[in-house]
Structure 1
Amino acid sequence: MEPIICFEHVFKSFGGQAVLQDFSLEIQPGTFLTVIGRSGCGKTTALKMVNGLTRADSGRVLVQGKDVAQADPVALRRRIGYVIQSVGLFPHMTVEKNVAYVPSIAGMDGWKGQARREKTAALLRQVGLDPALAGRFPRTLSGGQRQRVGIARALAAGPEILLMDEPFGAVDEITRAQLQEEMQRIHRESGITILFVTHDIGEALKLGTRVLVMDQGQVQQCDTPEELVRHPATAFVEALVEPQRRLKYYG
């Protein structure tokens, strides 16, 4: 099977500081890949290369077999959902208009009038929200509700890839656990490919069908959660997963 995302010997630096160094990785369709590593290891940089927000200094990033550097960036980003910690909802738009924003500006069929209302309602239900919230503005929602609306907006255009950059870092623990369960269900039901950046090893192991551990711009290990805990490939991975082993995360 051809990978849906492929990094080929990617290098990237900012201000003379190397962020990614000979970074190579293949991601198969339908993977829920959680990405973890300490601050500055290149997690977010790699994520942003998938939708062309950051360009490689050398090497290639391929999405569905096509070089991102050669793609129309606007068309590329409309095909890839993107969720960030700060959500980024438009405050002057209702929930419905926020959710429908990308399909509307892209001129997709079936996103006007009653059809738009029905599709928005379905997306809100998908992320665990009452469709009655569609007419409200972001300022009237809780942090968890806003994050769910952000996920619904990212899913609205039917992307095959969803990028998530520490999306649950700003919500309380109870809401975070609920959002994690929602994402597991959405992944299970849709089969969408998800790249999910986190600083929380427990979250990475819980959500990922595969977990990528990065350090100093390089891959330390990319494996299933079970293999990562039981057979860490480097001393860095060993130190990262040891607390989970002590907690008997995987009995």
Structure 2
Amino acid sequence: MLEVNNLGIEFGGVRALDAVSFKSARGKILSVIGPNGAGKTTLFNLISGVYRPKAGTVMLGGDDVTGLAPHELARRGLSRTFQNLQIFFQMTAVENVMVGHHVHERRSVMAHLLGLPSVSRQNTATRERAMILLEHIGLGRYADQPAGSMPYGALKRLEIARALAVDPSVLLLDEPAAGCNPRETEEIDEIIQYIAGTGVSVILVEHDIRLVMKISDRIVVLNYGRKLSEGCAVEVQSDPAVIEAYLGTEQTQGELSAVGA
């Protein structure tokens, strides 16, 4: 679904990402991990069109989409969430999800200004789809509540629901469990696996090693902007270079043992 080839970028002469390559598959979960500053969010920004790479290519469904704007990538089936919540807090939960569907709407601005019946039908269909997504994510009871009144864990799921409204083939999740308690993290875990089960290629950046090792089909490890390792959980966990760079702390090793990785 997504192929990244030798992707790289520099900021002020500093190479933030250098020759990173990997492939993601339909219905699989690929996690990107690494220490703070390893280049994980920069990688997501390059893939999703926030930054334009200085080197390398991004292929989506066999097409070269390198440097396309985020809204163009969304129309092609690539969606993402952000490390920090990007929610419209004054809008209801269902309205937030409806925003994500706008890339598929075909009514013109003039049709909206004139209040044509086709616009009303479109809005009704968009709301129905948004309600279905909220139910699937377990947020149906919040549908007509202002997002600002929702608990933090529910807001993290709301952002995922809005990303799904794009109807993506590839979904980038940037630390979806950050700041969540264990129960909320478990809910995020179940949602990610559900999404992959629908055939979406999920690419996950996450610091919760227990979560990563539990649900990932493959793991890419970054360090200082370069790919340090790639493999399944067992392979990455046992890679000496990864242990030295990222997984070597007693706490993290204990977390890995606890999940049986």
Taking FRET efficiency 1/(1 + (r/R0)^6) of positions 165 and 237 (r between Cβ atoms, R0 = 35 Å, to 0.05) as the criterion, which structure among 1, 2 has the greatest value? 1
Given a computed value of 55, 44, 37 for Cα extents along the principal axes in Å, which structure among 1, 2 does it belong to? 1
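Each reported figure results from applying straightforward, stated rules to the coordinates on display, with no laboratory input. It should be emphasised that the depicted structure is a prediction, and the values quoted were computed from it without experimental measurement. Cβ atoms are built from the backbone, for glycine too; each structure is taken alone.
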